[in-house]
Structure I
Amino acid sequence: MKFSLAYEMQRPMLDDHAVIEETIEQCILADEVGFDSVWFVEHHFLTTFSDSPCPEVIFGALSRLTKRIHLGFGVVILPYHHPVRVAERVAMVDQLSHGRVEFGTGRSAPYEQLGMGIDPRNSREMWDEALSMIPKIWEADYFEFEGKFWNVPARQVLPKPYQKPHPPIWVAALQSATYELAAQKGIGVMALGVNAPSVLEPEIKKYKTAIKEANPVGAFINNKWLNSCFGLCGEDNKATQELSAQSLKTFFGPGRPYVQDQKDIYERLLEQWGGIPEHLVQNFSRYVDVKEASAGSDTAATLDLSGGGALAQKVWEEFDAKTMADRGIIVAGDPEACIKGAKLHEATGVDELQFLMATETVGHKDVMKSIEMFGKHVIPAFRDGSDGQEAPECPLG
């Protein structure tokens, strides 16, 4: 299983320069200690949340400051860009990095789409049309296209990617319909919903089976599944888990970009986390009717949260760090706990585990220490030596 880092480039002090410099320093260390990829989002207008509107620019720097780590577009928002420009920019980064690009794609959310002049009702079709064009742009000597959203007369588009025939293609996915679409198109899944791995296991199995019958949109099938979660490694197990849990709850807190204007979001988050822990069922049972669990269930009873958004949010807020770690919602704690959490994901068939470490809650020093400890203690536990490479020595000792 591969390990990677995700970057929103959050801005706790609204200091663009500090965030950029710290992010580059973290990525250089991740390259040195053995992480496989770094993935950068594309966000616009989220001025107190994300400082990453143009991953290709920071990748220009990282292509020269790193040696082996892959540079993942996580993701390019295809409706925002002319497909020719996407093909050119991704190919240029692939050339600069000597073939280390991972090409993730997505559609974003209505708030950002409307700011870019995109009708959200068109975003799925725009993503689909652009995705059908880009691999052909890379493969063709001369490319031409007539579609609903873009028309391109016969033109030669350069550069071509360094990787032949082109970089691996992925899609950001939060629901079953997108997993199924990824399998049909033969592209990798970036499961970015922060789920307990047990919740996604049936979806992974279905995807791995269905993709064998894919009609690939590109020149080859990318049958990889990536799980995203919050990760943090430190010497104090309990304190590190608590910090990671707080980072996750702040990230998805009320009014934050990923939950804003979404109906029943905390009910859905609780489902994604594997349901309400039994001790919380007992804690909150006085507020609502408790349904008896079905025979054979591990949980004695469940809360009926239908129509109770405020209660669901309260239960979500009370969700404890230990349960999060035990379920693999966070991979956090001391090295032993992180290895245990990562193995929960590996056991479900996950090919790559992506950590969001650097947030407004977790400072630069803690992130650097965590990257160091993952490289020294955790990642080597998942290397079988089949690639003939030893784990890199940690530069921080």
Structure II
Amino acid sequence: MFKAYRFRIYPNDNQKILIHKTFGCYRFIYNYFLNKCKLNGYKKAFDMIKELPSLEKEYSWLKEVDSCSLRCAIFNLEDAYRNFFSKRGNYPTFKSKWNRQTYRTNCIRSTYKGKEYQSIELNLKNKTIKLPKLKEIAIRGYRNLEEMNGKIINATVIYETTGKYYVSVLVEEVNVKKEKVKPKSIVGIDLGLKNLVITSSGEKYNNPKSLMKYEKRLKRYQRSLSRKIKGSKNYQKMKRKLSILHNKIKNARKYSIINIVNNIVKEYDIIISEKLKVKEMSKNHHLSKSIHDASFHKICSMLQEKCEEKGKYYYQVDTYYPSSKTCSVCGTKTKQTESLGVREWECEVCRTHHDRDINASINILFEGLKYCFDK
């Protein structure tokens, strides 16, 4: 099993210079061979790598950076073409120096006089990481992790538009299958916009609406950026401010989702939710902004990941199951809930008064029980 660990790094001034040189060389190699593929037709990665020595002679500054990162740029270009040919992505585009910058380097192992060496070393006790050409860099992250069980495959150095540096370390771990717990509790959850998560037990988690909270400031920054001369120092300053605000919104959204998911997984052994098609839902232009801000897909994927990690069960009911239109007591379908403005309603047959969201989560729970028995 492959797992990625992301750390924030704090390079010194000399290391920052070398990191940005590597970004530039990585970008140059990627764009150079992409342009060549456009003019002369696509070539395989190993054919392009054969041209690297002659390029290093022509452009001597390519020798200043980690040579493995240059080869990784070619392999990334090959992956981009594979995704395009397999219809998983668009045609590869040239990399820009004004966006988020990354470069990848592989971990190379060797043995000398009975002692093993590797180009990437992670020391979680001293909070340092050793990278090719950069030597040791201070890191922060994973405070509760004292050692990493697994083999390091590669590391990706990242420079965000906020001005922060990160490293993502890919580790190959032994996949020890977690034993499934004996279920003692079950819950159905409904996802909504007013309340982000509603459980069949009647618990409601508020929607933080992270985007709405900072929307006025976001608009002000975007208007200010549009007035600046593109490429000027003031333009770059405002672009940095805008990036920091976007990052703040993303982190606030992520924090609330993690807390909700952890609470639900900790309390229940079987979790059942609805399978939403966010792309179809977002076609409603009145709600599309709120739907994207809610991050329904992120909640579902995190629930599945946490349940697998804890040995618990997670199921999803069919997208078109009418959970909001069905009475959870007698099973009668109603037309009262066709409007999203109706939050409470009364069944015409059994006269039970329903909260729209709690009723939907109970129906999801009952529908999900079929999957439990099938398994």
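Quick look at the values:
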quantity	calculated
Per distance in nm of label points 7 Å out along Cα→Cβ at positions 260 and 284, the highest-valued of structures I, II	I
Origin of the derived value 25.6 (mean count of other Cβ atoms within 10 Å over residues 100-107; candidates I, II)	I
Per FRET efficiency 1/(1 + (r/R0)^6) of positions 108 and 364 (r between Cβ atoms, R0 = 35 Å, to 0.05), the highest-valued of structures I, II	I
For -0.42 (log10 I(q)/I(0) by the Debye sum over Cα atoms at q = 0.08 Å⁻¹, calculated) the corresponding structure among I, II	I
Which of I, II yields 17.4 [mean count of other Cβ atoms within 10 Å over residues 132-139, calculated]	II
Parent structure of the calculated result 60, 41, 12, given that Cα extents along the principal axes in Å, for residues 164-227 alone is the read-out and I, II the choices	II
Of the structures I, II, the one that 2.0 was derived from, the read-out being distance in nm of label points 7 Å out along Cα→Cβ at positions 332 and 356	II
When relative contact order in percent (Cα under 8 Å, 6 or more apart) is computed for each of I, II, the largest belongs to	I
Mean count of other Cβ atoms within 10 Å over residues 220-227 - highest-scoring structure of I, II	I
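Where a number appears in this text, it was derived from the coordinates with a stated rule and is not lab data. As the structure is a prediction and not an experimental result, all values here were calculated from the model. Cβ atoms are built from the backbone, for glycine too; each structure is taken alone.
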